[in-house]
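Once you scroll down, you'll see the structures, which are given as structure tokens.
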Structure I
């Protein structure tokens, strides 16, 4: 397939050509998320599993959207979400602890994906965010 054909094929996918930051501290889940996004045509930034690195990536990288695990080795991802919000980059949260997580009021409108999640749900949420 010629380069132009390949680029056209990727652009036709639901997340074609979009750069998505993946913040997830569990390697298996991070790789699964990366696989979902790449199959949908996205380029993945990360995955990043540490809060300090995630804040840096959120502030410095070219991004179209992000998926943020709320709990990163016991630390909350709110500083990452704050940086993304300042840059007007849409994001969704993920968590395996939905019942015990209290999302700050400033993020109440951000989508929340509960683990384990399905590929279709992840792609759908990001597609809506990128509208």
Structure II
């Protein structure tokens, strides 16, 4: 099984819970997973699979101080990689995820589904199932 990374930013803790539950699901399916906050993330060359997590911020955009600059710096290196997206939100209708999905597809990444979004507190069982699905992807 390939090595995977889960890279996330979390303001309220909801996206961190999602990252942890997704990692648990992947590990239960036999995957080797490194989980890191975006500020600790580095090069992605060693990973075949990468799950990115970021909540909706402001006017339904990715977090702009840490996550957006990081994602911008790596998106040109996602072509051919297996990618999953996840995040939480408190308002809006999920437009930030639809935009992020399109942006990621435009990189040539092999994107799993349409992203996993949770309003407010995450459903840990659904996140674990998403992790198992990503491990098998």
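Values in this text are rule-based calculations from the coordinates and carry no lab data. Note that the structure is a prediction, hence the values are computed from the model and not measured. Cβ atoms are built from the backbone, for glycine too; each structure is taken alone.
Between structures I, II, the calculation of distance in nm of label points 7 Å out along Cα→Cβ at positions 64 and 104 yields its largest number for I. A value of 1.2 was derived for distance in nm of label points 7 Å out along Cα→Cβ at positions 24 and 40; which structure in I, II was it taken from? Corresponding structure: I. Ranked by Cα Rg over 2.2 N^0.38 Å, structures I, II are topped by I, which has the highest value. Of structures I, II, which gives 23 when relative contact order in percent (Cα under 8 Å, 6 or more apart) is computed from the coordinates? Label of the source structure: I.
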